[in-house]
Structure I
Amino acid sequence: GVLTSLNKLGLETGANQLPAIRQWFREQPLESFVSQCMDLANLRAICMTNSPFDPQEKNVWDQNPTRDERFLTGLRLDPLLLDWNNAGKHLKSWGYEVDENLSDSSCQEIIRFLNDWKQKINPLYLMVSLPPTFSYPANDTTTKILKEAVIPFCRDSGLPLALMIGVKRAVNPSLQLAGDGLGRADLVALESLCAENQDVKFLCTVLSRENQQELCVIGRKFRNLHIFGCWWFTNIPSIIEEMTRLRLELLGTSFTAQHSDARVLDQVIYKWNHSRQIMIDVLTDKYTHLSQTGWPLTDQAIQRDVNNLLGAGFEEFCR
């Protein structure tokens, strides 16, 4: 992946090129580099991760910054749902009247907080990364906040809730941000959320290869669930191909094949170059098999399918 990105950027990738590569990156103007990466990845927009609990990010949004319309927002809720003790203290310091025990009035204040951030950043969806141990319903603060604040907010606002399930944080703390791992999740929690809240939209991607078939089957059962992307450790060519074939065979084109998740911007270059080629190969096989049955194929139908897989289906689901 790194070599693909460097090659597309026009850089030499020999063993002794690292100092020159680092110097080249230091010299790039931010705005033109963003445009270059998006052009090379052939992207018209990128969905971000935006956390009100990140002090640097909150400070930027509090200043009502000028927006680059290519960057769409996603309101991230990890601390709110997974670390209420600390998240509650933050909310209280920001003027929201919440308490440790999550009283009814506290849940209403959380909804007010979500509404305030909806107005502030205009998110496309709410999102949370969850551990493989996530369960719902459960006798914990995560379930209470979901059931009494986040889901009612999503229902009223029409915004989807994106669940990214399977990350094990800080498996190796010495690696800091690079120290996370993965685990197989119990997707009964997802089934329960979708069944209990069929008037709420859910997006989902899972990190473990072993969960992919189960996720697709759940996607067949619930119209309020949209499956998307090859997240993190599944973003390698062999697994992207396996997942794309599996999803096409179980879901048709009612999923989003890939998404713009990238910790470093230029990762989108290799991510989309690899993924598009895999999609070409997989779709060629599927259309060949389809034509052999006598089904008539048209350019219009193929274009529709590709558009759906590359974002149109996601946009329609989120409306």
Structure II
Amino acid sequence: METGVAKELLNGIEDFEHVLAENADNHVIACIVAQTHIDIGWAWRGTACDDEIPLRNLEAFNAHFERAYDIIAPFIDRFPTSPLVVATHCAQVTGAGGKTHKIADQYERLIDLNQHNPRPMRAMGSHLLPRWFGSYDQLELEARRTAARTEHIWGAGGYTWVQFDAISNDDVACANLDLPFFIDGLRDILTRCPTPHTANLLAAYCANTMGQGVSENEQADHIRRQIADCTEWIVREHITELHPMIWAHAAHGFDNNLHIRSPQKFAASGRDDALRIMANLFKSEIAAGNSIVFTPEGPRAIAT
């Protein structure tokens, strides 16, 4: 490793490395330090295509991911059922040089350790896009395989979770979507996980993330409109309270690299979006002089 890259590798993380050196056999500390390297690596790289990233940034990205692997390698076989170790390894293999089959296999292991957690399913879908490490065929295959393996928990929802972020970021993936399967998954998710968080997440996703997306791909835009139309039944049947931060993130495509200067203003923007969309959904009730009140049974029109 060149001296300049080695210096940047340690910049800002020396204290973490010192703690790791003092606890070399502790897999929890190892994972924390490895994940820190992974986060710093992504901060160097960003989400642009390789040919748009300065060489210095790519070198730092690669160096941090190589260091992350060196840290967790001794624990991979020792703790094969540790969600923390598997998740850290999964995050590491999505770095430079990741291979489709390896990434899919790693995500499958992670998903199967806790099939109730949809986050690895969503991440796998994103990383199986052609711009990263996969293909459209691989994305569809893994979405269906995940749905089959998690059917006892999510019904058709496994398919929906894997496609969730992928189709919002890629027009071709969206155009290729099995729309009835996806919508069945939305319904199954809300039936099997009827929490306010989930209802807000899916409603905001349909209304903002997908509903506001426009492209030059007619089939993708048709799919987006059909998904956006799901907003009404999700809101009317499942929303019992508003979670503004979820709506704000949905408006920005759930971008993990988004810089938020003011959480209060960010949440306020989400609340404004949600209320604007709700007002449109309930415009006939509001025009009749009613107020919309959220109750444990869902939104209700109350005469004022």
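Quick rundown of the values:
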read-out: Which entry (I, II) yields the derived value 29, 57, 14, 0 for P(r) over Cα pairs in 20 Å bins from 0, in percent; value: I
read-out: When relative contact order in percent (Cα under 8 Å, 6 or more apart) is computed for each of I, II, the largest belongs to; value: I
read-out: Structures I, II, by distance in nm of label points 7 Å out along Cα→Cβ at positions 253 and 277: label with the highest value; value: I
read-out: Test item: helix-only ellipticity at 222 nm (-39500 (n - 2.57) for each DSSP H run of 4 or more, over all residues; to 500) calculated as -14500, pick one of I, II; value: I
read-out: Comparison of I, II - label where mean count of other Cβ atoms within 10 Å over residues 85-92 is highest; value: II
read-out: Structure (I, II) behind the derived value 1.00 of FRET efficiency 1/(1 + (r/R0)^6) of positions 61 and 117 (r between Cβ atoms, R0 = 25 Å, to 0.05); value: I
read-out: Entry that produces 2.0 once distance in nm of label points 7 Å out along Cα→Cβ at positions 45 and 261 is calculated, selected from I, II; value: I
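Each value in this text was obtained by applying a stated rule to the coordinates, not by laboratory testing. Here the structure is a predicted model, which means the values were calculated and not measured. Cβ atoms are built from the backbone, for glycine too; each structure is taken alone.
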